[in-house]
Structure P
Amino acid sequence: MIDLSPAIIWAIIGIVLIIFEIFTTTFFLLFFGISALLVAGLKSFGFDNVALEIFLFALLGISGTFVFRGKILSSFKGNKELRNDIGQSITITNPIPKGKKGQIEYRGSTWTAINNSDSDFEPEDNAIIERIEGVKIILTKSS
């Protein structure tokens, strides 16, 4: 039988929780995984109080979740500045057939645009930004 030290057990728990977090993306398990790794670090320096270890594990995991989870989640929600551009009018520079992808210049960069209108876009047509999906701008004809 393998004889694992308590520090190794805490480290395994931390790594397993972080790996599970990769698949769940809820950002709950991440902080508990980090707290387990911190407790493993304390154990490797001779810290030896099981009740306090469990308390620290819970305290650090819960604190990390409350302090950092919202900030991390909001960073994945997208750029608020770009969301403000929904409804803005832009001028088409390259033809984009209806329902197809094309390239546009927007905010100094080349973007993939999808024509979500009922007709083709020709150069110099005006379009409205309907929504932004990642790195794609969904366009519709302006009225």
Structure Q
Amino acid sequence: MTVRVEFEVPLVRGKGRARFVRATGRVYTPTATTDAMARVQAAFLATGAPRAPRGVPVAVSVETERRLPASRPRRVEREPDVVKPDADNVAKLVLDALNGVAWEDDTQVTALSVVKRDRTRRDGERTVVRVGWDEARGDGPRQTRMEV
């Protein structure tokens, strides 16, 4: 049986760099990052989808959409989203948030796609996440070619 889950999070955020406190030697993740990860987890859990079983290859697709800044001239309807956050940091945030929630271990993610859509005049921003796996393919080192 093939399982496909799609959900939307009303934010676009990349994973923040871990911070270090010299005085105590403590390393911590910034609050904005942990809050964003909690929102991704909550959106996945709200779908009611099961967790991918251990050993099953998982495919993940992440798409971001953001609004053009108000400072852009009206004649500009769209432009490539080539500003922060980087695509790899967006993927890190989603993958780290779903580790242990959507799948047992992040080593199960064998296919990953990240697309930053052009910024347009639409309202707000969003991240669309698609997760899929084939339950019949468990307990093996096979790769998934599933389109998510």
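A value of -6000 for helix-only ellipticity at 222 nm (-39500 (n - 2.57) for each DSSP H run of 4 or more, over all residues; to 500), calculated from one of P, Q, originates in structure Q. Given that P(r) over Cα pairs in 10 Å bins from 0, in percent, derived from a single structure, equals 11, 36, 30, 17, 5, 0, which label among P, Q identifies that structure? Only structure Q yields this read-out.
Here Rg/Rh (Cα atoms, Kirkwood Rh), for residues 21-100 alone was derived from just one of the structures P, Q, and that gives 1.36; the source is P. Could you tell me which structure in P, Q was used to calculate distance in nm of label points 7 Å out along Cα→Cβ at positions 61 and 133 as 3.7? Clearly, the read-out refers to P.
Once relative contact order in percent (Cα under 8 Å, 6 or more apart) is evaluated on every structure in P, Q, the highest one turns out to be Q. With Cα Rg over 2.2 N^0.38 Å, for residues 13-52 alone coming out at 1.28, pick the structure among P, Q it was computed from. Going label by label, the one that fits is P. A value of 22, 37, 27, 13, 1 for P(r) over Cα pairs in 10 Å bins from 0, in percent, for residues 69-108 alone, calculated from one of P, Q, originates in structure P.
Could you tell me which structure in P, Q was used to calculate FRET efficiency 1/(1 + (r/R0)^6) of positions 5 and 117 (r between Cβ atoms, R0 = 35 Å, to 0.05) as 0.00? Corresponding structure: P.
Taken together, the values in this text are just the output of simple stated rules run on the coordinates, not laboratory data. What you see is a predicted model; the values in this text were computed from it and never measured. Cβ atoms are built from the backbone, for glycine too; each structure is taken alone.
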